[in-house]
Structures are given as C-alpha cells and as structure tokens.
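Since every read-out is calculated from the coordinates, none of them should be taken as a lab result. Every value quoted in this text rests on a predicted model; they were computed, and no experiment measured them. Cβ atoms are built from the backbone, for glycine too; each structure is taken alone.
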Structure P
Amino acid sequence: MRIDKFLKVSRILKRRTISKELAENDRLYINDKIAKSSSKVKINDVISIHFGHKILRFRVLELKEHSKKEDSATMFEVIF
C-alpha cells in the first residue's frame, strides 16, 4: 500500500495531498529513509513524520484498503 493512502485510511492525516507535501519537503520517512508519497508501506515498517520540531513516529500493524473511524486506530501503534 502507498504511504499516502495508508496515512489517509488510518486517519493519521486527513488528506493524501498533505502526505504529498510532506514527502516533497523531505519530512516523511519509512524506516529512517526519506519517502516519496508513492513509497510502499509494509507491516512492521516505522514511519516518521516531521512537523517542525515535533516528530511523530509509529509502527504499521495492519494494512486495510478501507476502515471505519473506530477501526483505524488498530492499524498502527505510536512509538516514543
């Protein structure tokens, strides 16, 4: 699954265009490597999103094409 779609389906980000902007500005990482918005995500990958001084890191637990709001939280776990 593409990272932009995963971020949208898991409700980490609201729109895929935001993922694209983050990737264009080198603020989106998969396993500590810069990712494009079309980069593929696999289970157990660690994704990092850099928002200014704040970094959001999480591990991919599940990949789903569609999810309900209450199911989206099971797709990832936040890493500190």
Structure Q
Amino acid sequence: MSISVIVHIRNAEPMLAEIEELPQSSDTLIKLSNPRQRDGKDLIFLEHNVVNVIWPLAEISFIEILPGETAEEVISFIRE
C-alpha cells in the first residue's frame, strides 16, 4: 500500500509523490513514485516519463503525510 506525501525539498517547490514506507532514522535515501507538482503537472526538472526517483534525505526539509483511504476520523471533543 502506497502512502501519499508532499515532499518539501530545499530551495524548490514541494512535490506530491507516493512512497511504500516511511523513512527510518538510519535511511539516507528515499524512493518516490510518481513525482509531480501539487497540482498534478509534471516537474520541470524531471523528464516527462519518469516514474520513480531516488532522493537524498539530506536535501529534504520535511515530509507531509496525506490521509489515505484507511485514515480514521479523529473526534476531538465529546460531551457527556
């Protein structure tokens, strides 16, 4: 099951992609599948037919994890 993420790369616009698993603290690289702009358009610095990219984690500021189909609804306040 792939995880949809927004990857924030230093000095570049964030990109939307899928990953198979979250990176571990010992990882130095991350494999991104189907990298694209947040609006779905092709990235200008990649060829149009690229499907997978391996990116060094040292170049990534942070990663946002998007909710998937199995995301649970969180109830923040309950009255008794």
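General remarks:
- helix-only ellipticity at 222 nm (-39500 (n - 2.57) for each DSSP H run of 4 or more, over all residues; to 500) derived as -6000 - corresponding label from P, Q: P
- If relative contact order in percent (Cα under 8 Å, 6 or more apart) is computed and equals 34, the structure in P, Q: Q
- Identity of the structure behind 2.1 (criterion: distance in nm of label points 7 Å out along Cα→Cβ at positions 4 and 20, calculated), options P, Q: Q
- Comparing Kirkwood radius over Cα pairs in Å across structures P, Q, the highest figure comes from Q.
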